[in-house]
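The structures considered in this document are given below.
Nothing in this text is a laboratory measurement; each read-out follows from the coordinates by a stated rule. Computed from a predicted model, the values in this text were never measured in an experiment. Cβ atoms are built from the backbone, for glycine too; each structure is taken alone.
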Structure P
Amino acid sequence: MGYQEEEADQIFEIGYQDVRSAFLHFIETIDPNEPFVLASHSQGTFHLARLIDEEVDGTP
């Protein structure tokens, strides 16, 4: 993996952590019985798929 790829991976990770942080804040502030929809587009789809794997799957 070259320098540019490593830098791109780090930047992508920063983006994911921002999405994750916002999602966890959202979950803490809504009514636990309130339904919600997760939607994404383009690069956000990669972040959303990971978020679902790590934070949503297996939860009520």
Structure Q
Amino acid sequence: MTWIRQQQHQLLHQAREAPRQYIERESHYLWGRRYLLTIIEKQAKPSITIDIGVKPASN
């Protein structure tokens, strides 16, 4: 029981990750490829979309 309490204490007091910042053209990797972030500011609920362009009749 002492070990569990020590672990809980460590978790409560460990350093937290800094708040995220979204930077225009910031690199993000998805499926092994690099993509650049595009930020669109608008008066709406925050959302995330991933747009993929494909050729006509591609599978």
Structure R
Amino acid sequence: MVVIEHNLDVIKTADWVLDLGPDGGVRGGEIVAEGTPEQVAATPASYTGQYLKPMLG
């Protein structure tokens, strides 16, 4: 199943996360991070990871 989501409560429970960015529009569309929520949280270039990290403890 593929879910497009911005809610961190949903993202932190996902089996696999594909983070696209780094921004929207012409400054986006690149894979910034992918993996488990913990792997994404450990990726400094991921804006999603920066917000996800404190939620994972």
For structures P, Q, R, which has the highest computed value of distance in nm of label points 7 Å out along Cα→Cβ at positions 14 and 46? Q
With Kirkwood radius over Cα pairs in Å as the yardstick, tell me which of P, Q, R scores highest. Q
